[in-house]
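Take a look at the structures below.
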Structure 1
Amino acid sequence: MRKLILLLFLISFNNHAQIEKNSNEVYPIFPICKLLPDSKQNQCFDESMFEHIEKNFKYPKTAWDLDLESLVRIRFNINENGSVDNIIANAAVIGISFIEKEALRAAESMFEVAAANIIRSLPKMTPAKNDGIPINKTFQISVEYKIPVQLDYDEIDKAPSFDKCEDVEIDKSKECFENYIAEHINKNLKYPKRALKNGIEGDVYIQFEITYDGYFINFSTIGPDKILEDEAYRIMSKLPQVKPGEYLGKKVNILYGLPISFRL
């Protein structure tokens, strides 16, 4: 899910380990980092922390269903035994206000529990050390819960569906979608006469957005010649409106792209 995180997290979050550095201190060591040289330990810690959060990130279902977003700041210790303790999570709900304080607190609590669970599931580590003596080390990270504006096609659960694909099972939805696209291209492709005359051929990569209400918009093309790019656009712009794709049960905008081959 790293790609998703870098785009927005996607569900989405940012991870920042804020650590005071001391020349005599050594970071805690994840089990996976034990065989690396000392010079690589800090980097391995940061990467392992990021990967752990990425792997264990779960959007609270109720918050997801209600389109709630939050930034959660979490403070925690990795103690002298290498275990996590003293987890303190503080959430700020973003972009919405609540009339009732109880409702606001309930929303904050959902995110705080989810973020704290990520940290609570960290593996036991070799503790941080100062002059070779195990020490208690405090960390602070921020986890952002943000409803995605747009996802790559590979990241969605259910592909957009044309009429012939409406009754297809979810796990077959992408196959049906892709087959329809291929059939549409084969049916509508007309080799441009000017390209034939001038011996122009090659692959055109076309990318577009499929909106949460099923429209195909924002086309862009890259190819060996504008003549072929224009034909690729003409073909794909003829696609009918679809039922939108979904991620975790929510309709989302999708970025999709594919090559169209023109061969003499």
Structure 2
Amino acid sequence: MSPERFPRRSPRWALRLPRLLLALYGLLGFVFLYLPIAVLIVFSFNSSAVITFPLQHFTLSWYRELREDFVLLGAVRNSIVVTVVTTVGATLVGTAAAFPLVRTGFRMKRMVNLFLLLPIVIPGILTGIALLILFVPVLNLTLSLNTVIAGQIVLAGPFVVLVVASRLYGFNQQLEAAAMDLGATPWRTFWHVTFPLILPGVLAGALITFTLTFDEFIVTFFTIGPESTLPMYIWSLVKFGVTPKLNALASIIVVLTLGTLLTANSLLRRRAR
């Protein structure tokens, strides 16, 4: 029997090589993304006030200093207020705006969708300057946390609209029609049929708003008054160099952000079930 009819099999290592290279590529990407965060956390426990390698002694003193820093505590409180109010406001406004964009047809619909993307694609510094001009010379407002919240809603609202709209495009409106045929009012149909089905999109939009708002610096810089938020406080520290105290603060933010993401992911999975 001719040997050409049975081609030689490739050795096992040749079959596994693409998988090994792909795994190595993924590992390098993972290290590239998360090694700086790991280094930041490690140096937050260094006893030396100057960031040097190798590390000196293990200490928690920098975390204790954060607890005693009243300026930091005030900035954290302001950031929490801004983030929570912005998340609620942007989620409500974005969800309400998504319905007419999906459910109704009008001449300028494409133009409205284009303008909806402008706060996302325009550089943040231009958005900040535009909001500053709007708030102070035009509306004659005093810069405060209220102007920060308004600016953050302008910045984060389009993300909520896009996420909720994508959920509405895949929504089967026959379910609403069936509910109303059975005697449900439009309001009851919304709360018992529509809202539960679009809730994952609403929660995803709220999560995006939360993460964007909590560490937003550029728009906050142009719209804040005498108060301070956490990004502004960190910026004031960075101007004098990176210290272990700043590393400790950043480590806490990383842990809280990771906890928020894991909690949101768990809630979305339970909702999907």
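Taken together, the values in this text are just the output of simple stated rules run on the coordinates, not laboratory data. Not measured: the values here are computed from a predicted model. Cβ atoms are built from the backbone, for glycine too; each structure is taken alone.
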Value 20, calculated as relative contact order in percent (Cα under 8 Å, 6 or more apart) from one of 1, 2, is from structure 1
The highest value of mean count of other Cβ atoms within 10 Å over residues 120-127 among the shown structures 1, 2 is in 1
Ranked by distance in nm of label points 7 Å out along Cα→Cβ at positions 112 and 128, the structure on top of 1, 2 with the greatest value is 2
Working back from -9000 (helix-only ellipticity at 222 nm (-39500 (n - 2.57) for each DSSP H run of 4 or more, over all residues; to 500), computed), options 1, 2, answer is structure 1
Kirkwood radius over Cα pairs in Å, calculated, reads 21.9; among 1, 2 the input was structure 1
When 1, 2 are compared on FRET efficiency 1/(1 + (r/R0)^6) of positions 96 and 184 (r between Cβ atoms, R0 = 30 Å, to 0.05), the highest value belongs to 2
From the coordinates of one of 1, 2, P(r) over Cα pairs in 10 Å bins from 0, in percent, for residues 32-143 alone came out at 10, 19, 27, 21, 16, 7, 1; that one is structure 2
